[in-house]
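In what follows, structures are represented as structure tokens.
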Structure P
Amino acid sequence: MTTTPPTSPRAELRQRLLSARQTWAQGPAAPAAQAALDKRLAEVLAQLEPDCLGLYWPMKGEFNPRDAARTAQSAWGSRLALPYAEKTPVAMHFRPWSGEDPTVVDACGIPSTEGKPVVPDVVLVPCVGFTGEGYRLGYGGGYFDRFLADHPGVTAIGLAWDEGLLTRDALAPQAHDIRLMAVVTPSQIWG
């Protein structure tokens, strides 16, 4: 007899949000939400004018930050970087990115680039869920939390759909969770 190991409340919450997000992202409201979040993010980045902007390659219904990357390059001459994750030991760093389609995949199978590690001054962080105070629920690997803990001077901006908003009680932030400077959604800026 095979038994399924019990899952944590956080893992169950993550799976529920991911499933709902993927369904929502294929629906009619998604394109307008993408445009609204692009506009709101551009306003935030205009205040920060990053020298080096760390982004992520979108997956599983995430907001696509590629237009933000183009804006940062053209408006402020920002350099761009994509994360590269390693499984043993669990770690993540950023590598320079030209803005073109990525040429390699990291140890987690996520598109990335080649090159020596760089440390962006502003990092865009994908959120599966988030609280109004700026705490984030990610994919559970701890990659962004570890990177941010090792680089406390980096400005971290979460990106999420409004549907990912959670109460603090529902998320129950843990000791290792890093509070983001803000979370930007199509409707507002949280944090």
Structure Q
Amino acid sequence: MTDLRIVVIDNHGQFTHLEKRALRDAGVDTAILDNDTPPSEIDADGLVLSGGPSMDRVGRCEEYLEMDVPVLGICLGMQAMAAELGGTVGSGDYGGYADVTVSVLDDDDPLIGSLAPETRTWASHADEVKQLPDGFTHTATSDVCGVEAMSDPERGLYGVQWHPEVAHTAEGEAVFENFLEICRAR
């Protein structure tokens, strides 16, 4: 195991255990904690805000964003991050899960800049970020969703609309590895 500890905040999504598994497979000490866990009880070098069914079940998301550790929001986790920080989230035009080709817009981005210029992902677009919060850069897009990824490296906050933890996503392991490098550098 590495010296990193990453906590996955469970927003009651169907893939939360796969996120933990992906991090464990990367050699990281990891745990899943419910999204009502007080930040004072969390010892972590980074957080993953998992996906989930609805914005009304994101618990203490705002408090987790203030913990001064890198945070990766996945699907609903990204949407909750955006909403808490002043962005806008709304219904997507395409709804449920689908295979989506994502175009990387910023090849210098620490989270996704190393991915292929176009990469295959598995994503749900029932809801999506419509307007970025202040301080964030729009780092990926697709024909299905305008904001497929966002990044604020200065604050260590990152989000992807897709699910890097599932086998249908071509470069999911690279997303997690890049996030771990961000955590190590911090």
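Observations
- With FRET efficiency 1/(1 + (r/R0)^6) of positions 49 and 177 (r between Cβ atoms, R0 = 25 Å, to 0.05) derived as 0.85, matching label from P, Q: Q
- Answer label among P, Q for the case where semi-axes √(5λ) of the Cα gyration tensor in Å, calculated from the coordinates, equals 25, 20, 17: P
- If mean count of other Cβ atoms within 10 Å over residues 9-16 is computed and equals 21.4, the structure in P, Q: Q
- Which of P, Q yields -9500 [helix-only ellipticity at 222 nm (-39500 (n - 2.57) for each DSSP H run of 4 or more, over all residues; to 500), calculated]: P
Just so you know, all these numbers are worked out from the coordinates, no wet-lab data involved. Note that the coordinates shown come from a computational prediction; the quantities given were computed from them, not determined experimentally. Cβ atoms are built from the backbone, for glycine too; each structure is taken alone.
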